[in-house]
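See the structures that follow.
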Structure 1
Amino acid sequence: MIAIDWGTSSLRGYLLDADGKVLAQRRGSDGILACQGRFDAVLAGLVDGWDGPLLLSGMIGSRNGWVEQPYLPCPADTAALAQAMRCYDALLPGRALWFVPGVSTGEQAGVPDVMRGEETQLVGLIAALGDGAHVACLPGTHSKWAQIANGQLTGFATVMTGELYAVLRQHSILGKLMGDDHAALDADAFLQGVDRSNDPGGLSHHLFGTRTLGLFERLSSAALPSYLSGVLIGHELRAHRGAHAIVHLVGSPALAQRYALALQHLGVESRLHPEDLAAAGLFALARQRGLA
């Protein structure tokens with residue numbers, strides 16, 4: 001089978017064997033915003049020479065994607081997600097395309113929350129973890145904190161930490177004193193920011209301290225981005241990690257390791273899982289639906 005993880009700015013394709021092993025993978029920079037109106041051509045090029053049922057997850061099923069898919073409300077398990085998949089046989093000649101739905105929850109005072117793509121990674125994580133109660137964090141532009149119980153996704157919360165960092169770094173007064181954003185993480189400055197998140201005053205006050213630490217040369221311009229990241233991630237962790245003994249991290253190694261460092265500093269154990277869990281999740285959905 002063929003597993004497609006198609007997001008806003010990235011595209012990944014996996015060719016899987018009958019046991020779910022990755023035989024080949026291809027990546028592209030054609031996220032959904034970069035290929036409006038030519039999804040068929042981009043997908044045809046990506047899977048050229050590959051055979052098998054084709055499952056797609058991620059923002060390709062959003063309102064800005066190819067065909068908008070509904071949101072399945074929590075609690076949701078692998079069987080429910082597989083049953084809710086929709087098949088389209090006229091989008092790409094000679095191919096049947098199966099789209100995975102998103103997932104929604106309204107647990108926070110009636111305010112809904114949504115995810116697209118992460119639910120497929122979580123299906124892969126559930127297959128790896130088995131029964132029991134777990135908490136998972138998927139760091140990113142919009143981080144997801146998910147609660148899992150006995151094979152079900154029971155709830156989740158979205159945190160805009162990554163986007164807040166980018167906006168503050170690039171478009172606020174905090175960025176004026178900062179050095180190269182691509183510099184290596186300054187672990188000491190980062191953990192100083194994590195510690196600051198536990199002080200009174202609130203996030204907005206703590207953020208402004210990033211500027212004053214630079215003005216008074218308490219931190220170098222090269223260290224300030226790491227400090228800002230620590231403040232934001234620290235606030236996120238304190239609000240969402242809960243009382244679980246272990247936090248399961250799913251995402252890019254660089255970002256997941258940053259979260260792991262902060263969690264370790266707070267005395268919380270974490271386990272890192274590969275970001276390509278989407279392939280395992282799509283295989284589990286295909287098998288549940290009888291496609292693999």
Structure 2
Amino acid sequence: MATPSTTNVPPPPAEEPLRTYRGNCHCGAFVYEAELPEIKSVFECNCSICHKKGYLWVFPGEGKYRVVKGGDETLTGYTFGPKKLTHKVRAMQGVDTSKLERKPFNGAALGEAYVPPEYRGSTPAEIEGHQLYTGTCHCGQVGVALMSKPLDETFDELMVECNCSVCERNGYRWIYPETSRVVLHAPDAGSIGRYSFARGIISKTFCRACGVPLTNELRELSAADEAALPERTARFYEYAKTHHPVNLRVFPDVDMGVLREPTRNDGANKLEPAYVNP
């Protein structure tokens with residue numbers, strides 16, 4: 001029996017060179033670096049927590065991840081189910097996620113099925129042609145009620161994915177209802193986290209326990225601070241007085257796969273002041 005010559009055996013594929021990617025939380029308290037081949041694709045899991053937080057996953061090899069600033073005490077850990085993982089995820093810099101290949105992973109099929117917590121707050125007034133949607137963060141401590149046109153393939157209102165520094169990190173899919181159509185509720189008001197930055201005219205609301213991002217809420221300014229706003233920011237502040245944007249990932253009854261493609265907002269380059277990565 002003939003044995004192939006070693007000269008005819010193709011060499012193993014060359015390993016891709018590694019790049020150093022840097023990442024951080026938005027406020028800059030936690031910074032890390034990861035060595036990876038050029039990121040061209042990511043895993044997109046449909047499990048309950050990954051969907052609500054908009055996670056896109058890559059997996060550095062052993063020893064290829066290091067903390068540059070901060071530590072476990074800087075982060076809030078969240079675990080659930082069999083408690084095999086603690087979620088302490090932060091985003092990478094310099095990666096345009098809109099251009100990445102997304103490889104689906106059916107995490108929803110693993111383990112016991114997630115049962116969405118029941119929303120227990122008040123609801124907005126009924127509006128003809130609209131229907132009520134309710135949802136919560138992952139742990140159920142904070143909920144949102146929304147009166148909206150049907151959130152399906154017929155939905156024709158503004159829907160946005162933004163690449164600004166905070167939206168890219170939190171994976172939001174935004175719609176922009178009037179404040180009267182939204183209720184943000186928590187039995188314990190202290191469960192609602194509020195994070196504000198830049199001009200400080202809105203707060204990003206989130207659950208303090210599980211970290212799920214929820215809405216954009218007006219942060220009321222004093223008369224003096226409002227008068228000092230630049231013209232463009234002042235116009236946005238007037239809009240924010242009457243609107244309460246909502247993250248669609250909160251609602252378990254919304255199938256984002258049937259919605260039309262969202263508008264892509266280039267907030268990374270258009271919003272001021274520009275964000276500086278630490």
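Taking Cα Rg over 2.2 N^0.38 Å, for residues 102-165 alone as the criterion, the top-ranked structure out of 1, 2 is 2, with the highest value.
Taking P(r) over Cα pairs in 10 Å bins from 0, in percent from the coordinates of each of 1, 2, which one would give 6, 27, 31, 23, 11, 2, 0? Going through each structure in turn, the value belongs to 1. When helix-only ellipticity at 222 nm (-39500 (n - 2.57) for each DSSP H run of 4 or more, over all residues; to 500) is computed across structures 1, 2, the figure -2500 traces back to 2.
Every number here is computed from the coordinates shown, using simple stated rules; none is lab data. Keep in mind that what you see is a predicted model, and the values were worked out from it rather than measured.
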